[in-house]
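Input: structures, listed below.
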Structure I
Amino acid sequence: MKSRLLIYGLFLAGIVFLIHHNILLKHGEQQFAYLAQSFLTGHLYFVTFGPYWDDTSFYGGQHYWPLGPLPAVLLMPWVFLFGLHVQQGLGLQQGYFLLAINVLSLFILYRISLKITNSRNTSLWLTFAYVFSTAYLFIALNPWSWYFAQAVATLFLLLALHEFLYQRRPWLIGLYLALGVATRVNLLFAGLFFAGSLLLESGKLRDKVSALFQLMLPVAVSLLLLLLYNYLRFGNIFEFGYHYQLIAHEPAVNREHGLWGFVHFPANLYYFLLKGPEAVFLPGSKILTYPFVQADIWGMSVLFTSPILLWGLRAPVKEPIIYLALGTSLIMLFTILGYYGIGVRQYGYRYALDFYPFLFFILAYVCRERLTLPMQAIIIVSFLLNSYLILDSPFPVPVL
């Protein structure tokens, strides 16, 4: 009973936190809303934009957005109805949609956990842990376009996992995965988990091939549309715009060593596994001063920001599906570690969020017996630490 009351209190604090940041604060970095306006006027480049062009791709005298286009497509009805210049910026605030995404993700996470653990209390704790006690919290709070895209992609991957656990319709799993790929193309590798699971099921080979076709067809269509989108913008189906991206930070130097390569592995591994918060000293001294520690804008280790997810890797769960989830996560991590852009103005190592749903999936299996008191303590401490570091972070602060 005490545990249930405690988690209810934590959820209340977390929801207030989300509403404050998603709704009450006004944010910049609304590129998807501007891109939605461009799509409505029949253009793939920005027809209007804010005061700066950082991170856009400049090609042929026009500015393009290199991220997947699906979030802009989802915003098109809102922009069509209300425009971009409604009083107080209502028309261009992605935060309203982010709050809806957060609420839906919380519900799907709970359903996934409940299916695996068959415990409402454990499911509540694990659901809270994913959104509020990992690096996902920064994504959930800030609807800047880079983070908004990751929230959208996470939702579709969670929906695919939910369908996999419940009705298991291959075509619907494929559709959710296809929508995720249209947001973050790296989610293409998430299909390995679902394809592998289908092949491991008992049954006739013909039925497996049919299910695999249903799964992969939507993904293939999504990928082909992305390649066409690239061709229409840059005349090259494999160019997403990153070669032409206007970088205002140090990774512009990294790009000279290639967009992807093993040369980028050490730095990415450092920020993913080892980097901790920065100490805050009085100028010219080694005397700690408030806020004492500060998030590093280049990222921090999963050990500091999301330790509860790693807890799941300790248990000797011997089910093939667990190894499929872990193997898929490692493959996705491999693709991320070679990317030149480590990530900046981020909390934690945000590219790892692409496979965090699989780590949550594993954690839920680990907690089928019970959620231990040490795990509850880690969830609470992580929520408090992440909230403290985010609120006192060196990032630009939105205004009321």
Structure II
Amino acid sequence: MKFLILTQYFWPESFIINDIVKVLRTQGHEVVVATGKPNYPEGAIYSGYTSKGVQVETVFGDVKVMRIPLVPRGTASARSLLRNYLSFVWSGLRHFPKMLRGTKFDAILVYAPSPITAAIPAIPLKWKTSAHLAIWVQDLWPQSLSATGFVRNRALLAIVGMLVRAIYAFADTILVQSRAFVLPTSRYAGINKIEYFPNSTYDVLSDGLHMNPNLSDDLVDLMENNFCIVFAGNLGKAQSVETIIDAAERLRNFIEVYFVLVGSGSMRKWIEEEIEKKNIRNVFLSERVSSYEIHKIYKLASGLLVTLKNEEIFSRTIPSKIQSYLAAGKPIIAALSGEGARVVVEAGAGFVGPAEDVDSLVANVKRLYAASEGERVAMGRAGRRYFLDNYEINSQCRNLVEILSCRITAKSGT
């Protein structure tokens, strides 16, 4: 199958779509990527790229990547994010049709975390390239705008809802990363368009992606000699990092228990200030690391932590870190509600408590600390089995091709 992957975010930015592209190509499919200039999450255009003009490069062996100019995220304020989102739409509508002139594809796959507006440039490309348009929904719009506090005005949310309905109307297939997304998505699109397609990741323990890390000596020493709970990923408003810091403060007398937070995001500065203000010494704050390095951190961890805010929309989401945690074969502590909690419980992979419930999180850390090594190993193995059955990336990419092939055939009537 010949794919056009349209995404505002792509390598060297760290998103699951990078791995989807690699696996599709490895499985013999032709892949072209249409994207912007990398600037996430720091907000400045990466070294080696220019802010103006289009650029074409080849990555992952022979994958052609076409990049358009956009306004970088900057400080990630509401205004700068809006400019970033709109610039990708405008630049995509202007440049992608010319860059892809005369090219045909079987399918256009739009990777759609926030913002859903990134799918707009795919609409004219659908007609110009005679392709089946599939949108892979990672966040529910307009609900996520309200839940994160970026938009509170009901009239504006209603306008965004109409925009979402219009975008979905042009799609042939809407892929949702959580089964709990089906109902809210169906309010904006026909249920016959919607297919479940979860996030996935590599089987790192088999593929050897955890080898040859470059971690700081301080971090390795800390993790080798203490009971460390690792949180990896975006440190933003949606992740309820306040719950983690409150739990760490409550556990300060458990001298061997540390929280290792790996990542960046809008709440990182707040975390740094809280650590300093409250003299919290059982939190180690690490910068973002490569996929190779994070798997070494997982290997050294005593447990892996996932948290979300207590919002209805987030109860429908399965954070992509859960798949990575399950693959790592380590016990999970989850402070979240809904679908993400269901997966951890169903897998038998660890301990779960409600979103933003500090008492429950503290109790679950103590439970894992008190568990025997055999009990922790059993939880990790159960999680891995669940991962292999549901989220291994090679099998899921084959599933993606089967979904789209069947839908293309059904639409053509052949």
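Just so it is clear, none of the values below were taken in a lab; they were calculated from the coordinates. Nothing here was measured: the structure is a model prediction, and the numbers come from that model. Cβ atoms are built from the backbone, for glycine too; each structure is taken alone.
Using relative contact order in percent (Cα under 8 Å, 6 or more apart) as the calculated read-out, with 20 as its value, let me know the right label among I, II.
Only one of I, II returns 20 for relative contact order in percent (Cα under 8 Å, 6 or more apart), namely I.
Work out which structure the value -13500 belongs to, where helix-only ellipticity at 222 nm (-39500 (n - 2.57) for each DSSP H run of 4 or more, over all residues; to 500) was derived from one of I, II.
Working: I: -17500; II: -13500.
Source structure for this number: II.
Comparing distance in nm of label points 7 Å out along Cα→Cβ at positions 182 and 390 across structures I, II, which is largest?
I
If we compute distance in nm of label points 7 Å out along Cα→Cβ at positions 198 and 334 for structures I, II, which one ends up with the highest value?
If we compare distance in nm of label points 7 Å out along Cα→Cβ at positions 198 and 334 over I, II, the biggest value is for I.
Once mean projected area of the Cα convex hull in nm² is calculated for all of I, II, which comes out largest? Show your work: numbers first, answer last.
Values: I: 21.5; II: 19.7.
Sorting by mean projected area of the Cα convex hull in nm² in descending order puts I first.
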